Structure I
Amino acid sequence: MTKRLLFGLLLFAMQVKAQESRSDSERSKRAQFIPLPVIYYTPETKLGYGLLGVSLFRTDSTTRTSNVDFAIIHTLNRQTVVEPTYTVFTHREHYLLRGMFLYTQFPEFYYGIGNETTDSQKELISYKSLRAYNRFLRQVRPRLFVGLQQQYFKTFDVNRSSETPFPTNTLIGGLGSVVNGVGVAAVLDTRDNIYSPSRGWYADVSSMLYNQTLGSQFTFTNYTVDIRRYKSLSPRTVLALQGFANLNVGEVPFKLAATLGGSFLLRGYYNGRYRDNNALAFQAEVRQRLLGRLGGTVFASAGNVANVLREFSPLEWKVAGGAGLRYLISRKEHLNLRFDVAVGQQTHGIYVNISEAF
């Protein structure tokens, strides 16, 4: 279970609302930059504080909104996260550039590998990590982008709360790892809005090869499939569906294993509560506009992990569901502040975030 309170998001909402109330000449400016302080609490970090920033812009009047975001966060447990991210549509959306850079010094609970792990197995693992993930995609047909991707991921200074040895083959790279991979990706994006779509499709299919010739300590291949459908059931009601697969073949280190849980995939479960070489998940959500800027949602999801594809069992699917509230903080960009409460099997979670889960 993870609980997080993001008080700074309310300030963000007030800032965006104030910007929307300005004159037409001011609103016509292409770029918008909004900084905000943030304070939050989790059982792993205790009190955390820092700064978030969101920059929204369009490269021309024909493109969808691009964004460059950053987060700098520190906690009373001397944990740190620095994370700039970007999604940029170039002139007339000829190219789509997407990526992130991440430094963390952060703990997380580790429950072991597979579907049958128990809460009594969990232990706290702290580590530092460096990550660089970048995509360079070209539009080959309207709303269809194809191109290359790269990821570097280093995990180091690993410490455990338990002195017992790991069970055999359950945590490859558990003492630290360096991987570097290159691959290909294809993205079909017909959504009418990237933050809160009411119609369209989003399909992201990619593969990444990690190999010693690229400087990786482990050799494996990752395949990811993320397909989403958005359908307007009425002027005020949207149905959102998602199917997701994260598949790995080879020696997969701890931090690159497929996981379930968190604020975006199988809400209600701790992020990484279930972990293995492969993961499948399905989600459905009904989003309803209620009154003014206020909206509500109900959602359900199911997920499963397995070492190899043939081991996926119909009896071991984890299910979760819940409901949430939405507050529209930018009418222009259809950007929501979301508050979700989700319940899983003997677990639950509370989530506050900007933008939808999917």
Structure II
Amino acid sequence: MSTFAAVVLFVGVVAYAVFGGADYGAGFWDLTAGGARRGREPRHLIDTTLAPVWEANHVWLIFCLVMLWTGFPAAFAAITTTLYVPLGLAALGIVVRGSGFAFRKVVVHTEQQRVTGAAFATSSVITPFFLGTVAGGIASGRVPAGGHGDAITSWVNPTSLLGGVLAVLVCAFVAAVFLTAEARRRPVPAAELERRKIADLGRWFTRRARISAVVTGVVALAGIAVLHADSPRLFDGLLARGLPFVLASGACGVAALLLLGRAAPRLLQGLAITAAGTIVAGWGVAQYPYVLGTHVTIAEAAAPAPTLWALTIVAAIAFVIVVPSLALLFSLQQRDQLRAH
């Protein structure tokens, strides 16, 4: 039961990493789009793509918190009493990001729009970075079983910083692929491009997807040495049980990179989702059977069996309700049926 609950929990982690990551990555490209004139069209595509779905993806974060808190209370207490600094900064980033995205649509003055837009874009980079450092702190064994670990070195260390940087880069890559597909799915007419002197958004995001893919690959390769020196057990696990997932992630990333200008939008999005999801799944498989580093197993941290049974039933009901609802939401969004008239 404890292993099954851990798998269900990690399904939520993967879902949030993929779908929430695409949202955060869109904010990264919003931040780097340039000035008001040069970045107007990319930001408009980001707005129209994110607006119907960005807040809905937080359902996976809530799901993960409830599963961890209820199913593995000792681990939850240890994580929150040790990694409260990055967790607090990530929570602040989520709030600031949501406020900035909402308010920049209703403020009328240019200065206010810049402030709210900057809040949305900057927090879209900060939030995944701190969530990545949390994952690195857990994976590298810097969260003591009893909690109350070092508030600084638990997340300011080589593995955590690598996790934070990779989280931002993977989010940027997934978002760039998604936005490339969206730009190709609803292109701006050629006459409009010429009249308004704007760039082809498909090519604009394709270039950024390629750049982010190359940078992510370089950082991931450099990270091998970091993990070997700082987290040897995680390194060994990734090269053993987690290796198929790592290879699948790399293959899907390369395939998406090669097919950016030619493949159907749905195929591109599927490849990006698989590339991001399998690398996160590889981390989970490499860390098994531990929930904290190499000193607390899943069975040791789990709640009593009756609690796990009740949690499993509730999680099953939640999946039955949430997954079809999100599928309908994404389907309507892809068919442009959620736009305001």
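Each value in this text was obtained by applying a stated rule to the coordinates, not by laboratory testing. Worth saying up front: this structure is predicted, and the values here are computed from it rather than measured. Cβ atoms are built from the backbone, for glycine too; each structure is taken alone.
Key figures
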| read-out | value |
| --- | --- |
| Distance in nm of label points 7 Å out along Cα→Cβ at positions 84 and 308 - structure with the largest value, from I, II | I |
| Which of I, II yields -1500 [helix-only ellipticity at 222 nm (-39500 (n - 2.57) for each DSSP H run of 4 or more, over all residues; to 500), calculated] | I |
| Label whose coordinates, when relative contact order in percent (Cα under 8 Å, 6 or more apart) is calculated, return 24 (choices I, II) | II |
| Structure responsible for 3.5, with distance in nm of label points 7 Å out along Cα→Cβ at positions 108 and 212 calculated and labels I, II on offer | II |
